[in-house]
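Given below, in the form of structure tokens, are the structures.
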Structure 1
């Protein structure tokens, strides 16, 4: 019997990943600083977060698409043509006691690999308040692309944008943080040789706590809305889970 070598399996898996490629997800809010943080320690996090595929209205208006591939807006808020899940690897770097730098890398969730699109984001936050109660305004930049790979979900697409947010936080006890984070983002989006701009705004509730060997587990959920300059708009459910040390 012929046996398949690991290299062949990798080639097949990669090919399947390319065929199932996805337009990049606009995770939001990008920066969620829940409390003052430790000024002497970096915080690494890994998890999954959701958001809109901003190129969906452009890609979903192209001719010769099947009904399931067309943009449907609020009629299909959870459709993976316009809403996606992305792996989120984030790192927070304390610059001073109040000023922190936030960086992150995303890869689309569809297995077997984090497949296109990929993205990077970076921002800063400044904490104002006491150890128990405060707020942390933040600014961030984001860029992501699926590199023009054909027939992805919601694409092909690429985006570049900026986001402003402000976390209102409360620490009821040691190692427990709660927060509400409203945000507003602007993006320029390209797809299928066309371009557009969008605003993505909303808010998320978040909780962070220690659990076992993890210094923090972070849960988030909320609601957003996208409005494109071409008139398309749709609701966006926000869900996220991350953990780290």
Structure 2
């Protein structure tokens, strides 16, 4: 069992090394398909907009509601903007978006690639001189990373707008006044951290799902097992990376 775990870990890092090498030479990689990238963006990004928008709207409203309910008793209602920036922009937007992407795209990528292995479609691509790593893996990673970045920014915009709309129940602030208070708290490091998290999370989700899907051997029963494993590893990795990035951010702040 321990030997199998070491072998699996070694295989993953070899897969990671090959993927990073392909990404570094992407300009000269003729196997990377723009069509696959666009399709991945449509599925991961565009089709997830309604769900992400609804969650972001709810999170923004709940943050304002709890913030005003707690802080207004101390005459510090203005601090809800600090909570909105630090909790929603800094933490929740990246994590929640990542969980949605894992549930939708992570499972889809792992299942699709696993079925392609079982149906021997990988050999078919190779027979046409098409490298599966560039055509299937790198293209999907690019699509997921771009989608993750856009979805996270979209989440933040909707959450802030939802927060302002709900704030009207407590204090009739104009949109300009609300945004002035919000932007006075939103500093560049928070924006940078959000972007960094979204890119890293997208890469981790895509490469984990791709590796598990490509690791299927011949039995179709392996496909759901690998998909579940991809989901578990992705969630664990995202949470650990979020803690590390946030910790490094607070040390440097």
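Coordinate-derived values only; no laboratory data. Computed from a predicted structure; not experimentally measured. Cβ atoms are built from the backbone, for glycine too; each structure is taken alone.
Rg and Dmax of the Cα atoms in Å computed as 20.9, 71: which structure among 1, 2?
It was calculated from structure 2.
Comparing 1, 2, where is Cα Rg over 2.2 N^0.38 Å, for residues 145-224 alone highest?
The structure with the largest value is 2.
When helix-only ellipticity at 222 nm (-39500 (n - 2.57) for each DSSP H run of 4 or more, over all residues; to 500) is calculated, the result is -2000; to which of the structures 1, 2 does this value belong?
This value belongs to structure 1.
Taking FRET efficiency 1/(1 + (r/R0)^6) of positions 49 and 193 (r between Cβ atoms, R0 = 30 Å, to 0.05) as the criterion, which structure among 1, 2 has the greatest value?
2
Of the structures 1, 2, report the one carrying the highest value of relative contact order in percent (Cα under 8 Å, 6 or more apart).
Looking at the calculated values, the largest one is 2.
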